[in-house]
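*Asks:* What follows is a set of structures for review.
None of the figures in this text is laboratory data; all of them are computed from the coordinates on show. Just so it is clear, the model here is predicted, and its values are computed rather than measured.
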Structure P
Amino acid sequence: MTVSGVQLQEYIAALDYPVSREDLVRWGQENGVSTEMLQMLRLLPGETFDSPEELSEALNPLA
């Protein structure tokens, strides 16, 4: 199963914050996200994200 951008946004909204980049990468690996999306998660600039908005802002330049 490939996870779409919409599914990723739904996941982001449902997370318990703060969330770490490591947790996001692990979720991606466990849920079959594309290699491209997994790489994007690994390249996130922060170690921890305090809100869905903060995480979305960090993802936007990488998309």
Structure Q
Amino acid sequence: MTTVVLEVDPQLYQLLQAAAAAHHLSLEEECRRRLAGEERPSRYLQALVAELRADDQQRRASRS
């Protein structure tokens, strides 16, 4: 399994923590819920996912 380390704006982190607590979820579960589209799409998270996918594609291309 790959480990991903993210640098998150402190204010966004606090908002995610508050949302997770409000939904009785862990921080990871809240992020997954948002990424799954169960919440209004976050432009920040969508951009992050796009960046991670591009990095992954570039890494795979360099291995070939």
Structure R
Amino acid sequence: MAMTLRLTEEQERALTMLAKADGVSKHEAAVRAITEAAARSVRDERVRALSREGRTRYASLLDRLAQ
């Protein structure tokens, strides 16, 4: 799918630096950044869900430990 990406000058410089650091094209650097951000978001949400589950499951134990 074709897509136009409009960046500010600062974002363009950051993308250029990222691409050079990884030795890839700016296109590949953008694709990697998007993929990594999505994976991080999914991981973060999974950790939050597990934390909520654990706090619910062990609420009475956590209350006793807090005393």
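*Asks:* Check the numbers for mean projected area of the Cα convex hull in nm² across P, Q, R and tell me which is largest.
*Replies:* Top value of mean projected area of the Cα convex hull in nm², among P, Q, R, belongs to structure R.
*Asks:* If helix-only ellipticity at 222 nm (-39500 (n - 2.57) for each DSSP H run of 4 or more, over all residues; to 500) is calculated from each of P, Q, R, which structure is the one that comes out at -16000?
*Replies:* Values: P: -16000; Q: -22000; R: -27500.
It was calculated from structure P.
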